[in-house]
Each structure stands twice: as C-alpha cells, then as structure tokens.
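Derivation of every value follows stated rules applied to the coordinates shown; laboratory data play no part. Remember, it's a predicted structure, so these values are computed and weren't measured experimentally. Cβ atoms are built from the backbone, for glycine too; each structure is taken alone.
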Structure P
Amino acid sequence: MTAHFSFCVLTGLVAFLGYGPQDALHTTETVTGKMRQHLDGVRSLEVRYSVSTYAAVLDQRNETEGRLYLERDENRLRLEEAGQTIVSDGESLWTYVPGNRQVIVSPAREDASGARQGRPDDFIFNYSNRYRYELEGREQVDGTPSFLLRLTAVASAEAIPELRIWVDAETWLTNKVKYADDMGSETTLRFKDYRLNAKLDPGLFRMTTPDDVEWVDLR
C-alpha cells in the first residue's frame with residue numbers, strides 16, 4: 001500500500017507540473033542520448049530559422065530569417081538570408097553579401113576552425129563535443145513540448161561560454177537556442193519546419209550571382 005500510495009503521489013505531482021508519467025524518467029543523459037541517436041541518422045537537412053539579436057550597448061533589436069540546407073556526408077551547405085548567402089561544396093566556401101556586391105571565396109577547412117561559430121548550422125550538429133550539458137526542465141516552444149538544456153563550454157576560450165537550447169520532446173531536434181555576451185547582448189535562434197533526409201538539388205551548393213558582382217578568391 002505504501003509503495004502504491006507513493007507512486008500515486010509522484011504521478012499526481014508530475015501531472016500537476018505539466019509532465020506526463022514518462023517525463024519524470026528523463027535525465028540529462030537520456031535526453032542527450034536521444035538527441036545524438038536521432039542526429040546520427042540525419043544525412044541531409046532543410047530547415048527554416050530566425051535569428052533575433054539585442055545589442056545592449058546600442059539598445060537595438062534586429063531580426064532576420066533564413067533557410068538552411070545541409071548534406072552531412074559531403075560537408076555541403078547553403079545558408080540563405082536577406083543580407084547574405086553562404087555556400088560550401090565541402091572544399092570551398094563562398095560568402096556573398098549583396099550590399100557589398102562582393103563574393104569572398106575561402107577554403108572550407110578554414111571555416112571549420114572556429115569562424116563558423118554562431119552560424120545557425122553550428123547549433124544543430126557541431127557544438128556537442130565542446131560543451132557540458134545539464135537538463136534544467138521542460139518548456140513549451142511555440143506550443144511544442146521541449147526539454148531545456150544548459151550548455152557550459154569545456155574550454156575557457158570558447159567564443160560562447162554558455163548557452164541554452166530547447167529540444168523538441170518528440171523529434172529530439174533543436175528548436176530554440178539562446179545565449180548572451182559579457183555586454184548583456186542576447187541572441188535567440190528558432191528552427192522550424194525541419195525536412196530530413198530528402199534529396200537536395202545539387203545546384204543549391206553552387207554559388208551564382210549577378211554578372212557585376214566582384215569575386216575575391218582567398219584560396
């Protein structure tokens with residue numbers, strides 16, 4: 001009777017807090033394990049995202065939207081925003097800023113050395129070995145039940161020493177990221193409409209621009 005009563009009390013408390021019976025069993029290890037298991041099966045990806053920034057020093061807010069395409073096995077990428085387009089075929093990286101009428105071409109391997117940090121794709125796949133995880137709870141993100149994790153950098157030299165990510169409790173994909181800097185500025189990313197393992201047009205990973213754009217090759 002005592003064990004049954006204790007289970008009923010726990011179940012009632014969990015329900016009162018807004019969790020299902022299985023949620024009480026989730027730990028940092030089970031959530032991160034599910035994330036890695038599902039990400040290991042992702043070979044290609046397409047997703048919409050938004051980036052909201054608040055510059056504390058200037059008291060200014062900015063928001064941009066974009067679309068990300070990835071082919072993991074070939075290290076190919078395309079990132080489209082109103083102010084820039086980034087394309088990589090795995091060997092070279094093209095960054096086109098229409099406002100500058102210029103394309104910068106650089107080796108893709110240099111991009112992997114740290115310059116990419118803070119780019120939307122980095123928050124889906126590429127930070128996992130650089131941070132320690134701690135499960136802080138569960139919250140709704142745009143109506144979707146999600147687990148909230150706090151990530152703390154292993155190395156003190158990491159550009160983003162701490163961040164929080166929200167992971168969809170059904171798909172185990174990141175749907176929100178938030179971090180701040182020493183000046184009090186904040187950045188929030190949201191990911192929506194994931195499309196996984198679909199065949200992507202090879203033309204996505206070739207940079208094309210108007211004829212009057214200058215190309216600067218740094219390879």
Structure Q
Amino acid sequence: MADPFSDPFADLGVRVELVSTDKYFRDVSIGLYATESDGIWCYRIRSFAKYDGIADRITYLLDAMVKLGGMVPGSVEDSVQFVCGGEHLVAVRRLFLQACKEKPDATPTARTLSMWDKKSELTINAVNAGQGVYDLALENGENDRRLGALRNAMVKLADAKADEAVAVRFCFDCGHDHDPLVGLLLQAAPNVRAVMREYEMNAARGVLAAPGARE
C-alpha cells in the first residue's frame with residue numbers, strides 16, 4: 001500500500017522549468033525535473049494535481065519531447081534523455097515549453113531544418129555538417145549579416161558554442177547531431193529575446209503550486 005504521506009517529488013532532482021497553468025489540462029501547474037547519474041542527464045515531468053487523466057497528460061508531454069526534440073526514453077522510469085546523454089539545459093527547457101503548447105488532439109511533428117525569416121524575407125536553413133556542427137545558410141546561397149545574428153540566437157537557445165572562425169556556424173559540445181532539436185529552436189531564433197524573457201518569468205514564479213493553492 002502506498003504511503004499517503006510520501007513525497008511524490010522525492011528523488012526527482014532539480015526543477016528546471018515550470019508551466020504554472022497548463023491550458024490543455026485543467027490549468028494545473030507542471031514542472032520539468034532533471035537528474036544526473038554517471039554523466040547521463042534524465043528529465044521527468046511531475047504535477048501536484050491528482051485529477052483523473054493527469055498521468056495520461058504527462059505521458060503525452062514526454063512523448064511530445066521525444067517527437068519534437070529527438071529525445072529517447074530515459075534510464076529512469078517515465079523519463080526522457082538525449083541520445084548523447086547530455087544536459088542541454090536551455091534547449092530542453094524550450095522543448096518542454098513547446099511540448100506543453102502542442103494541441104493534444106494532434107500528433108506532435110518534428111520541425112524541418114529550415115524556417116521563413118520575416119525580416120530578410122528569405123528561407124534560412126540549418127545545414128548539418130556532422131558531429132554536432134551546424135551552419136546557417138540562406139536558401140539563395142548568399143551570405144548575409146542576418147545569418148550571424150541568427151547564429152548567435154541559436155547559440156543561446158541551444159546552449160551551443162559559436163565557431164568564431166565561421167560566422168554562421170554553431171556546435172554542440174557533445175559532438176552528436178540534434179536535428180529535431182535544431183529544427184525546433186530555429187523557429188524561435190528570430191524571437192530569442194521573447195524566449196529568454198519567458199524563461200525568466202517562469203523562474204520567478206517560484207515553486208510548483210498544489211491544487212487549490214492559487215486564487
């Protein structure tokens with residue numbers, strides 16, 4: 001028999017992101033938690049809510065993180081991790097938030113490595129150069145200072161490194177390719193400031209709220 005006084009959040013690790021109001025499931029708050037063991041980072045999703053269906057909602061979100069970000073089931077039950085086992089903290093926060101924004105009546109689909117840039121009015125592609133290295137390129141093949149700005153945005157969103165020798169290049173320290181994750185983050189690159197503000201606002205909201213704790 002389960003202990004009614006046990007802490008459902010025990011051993012979850014550190015909370016790294018919070019959705020205070022899940023508009024697709026009864027306005028509950030849901031948190032993303034991270035743990036590290038032997039250099040492998042695992043992520044789990046939890047909520048204080050006890051409503052019927054909350055387990056299915058969490059399962060949907062974990063599956064969405066797999067489909068949208070190229071993650072795989074983790075070594076811990078009901079968890080996900082990147083194939084490389086890396087932390088990729090800034091990127092996984094964005095991935096979790098996007099998973100929560102996906103409409104539950106649709107199957108989440110990985111984004112392509114391209115996006116339409118309103119500012120330049122051109123399609124911008126992220127070209128996989130292998131071993132976690134990506135180059136941004138305009139569809140017409142020309143170079144442009146706009147690519148440098150978007151590269152810097154991708155560095156922030158993906159928690160990646162900029163290649164100072166190549167103005168359009170960024171890379172993951174893990175040395176692994178992350179195409180689905182890059183495709184997702186590329187869509188947010190033109191709005192990187194708004195994304196970073198969202199992170200700050202979520203962090204300022206404090207601890208996960210139990211049902212009935214909010215007015």
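Just a few scattered comments:
- Answer label among P, Q for the case where helix-only ellipticity at 222 nm (-39500 (n - 2.57) for each DSSP H run of 4 or more, over all residues; to 500), calculated from the coordinates, equals -4000: P
- Looking across P, Q, the calculation of percent of Cα pairs over 28 Å apart that yields 38 traces back to P.
- Comparison of P, Q by distance in nm of label points 7 Å out along Cα→Cβ at positions 26 and 74 - largest value held by: P
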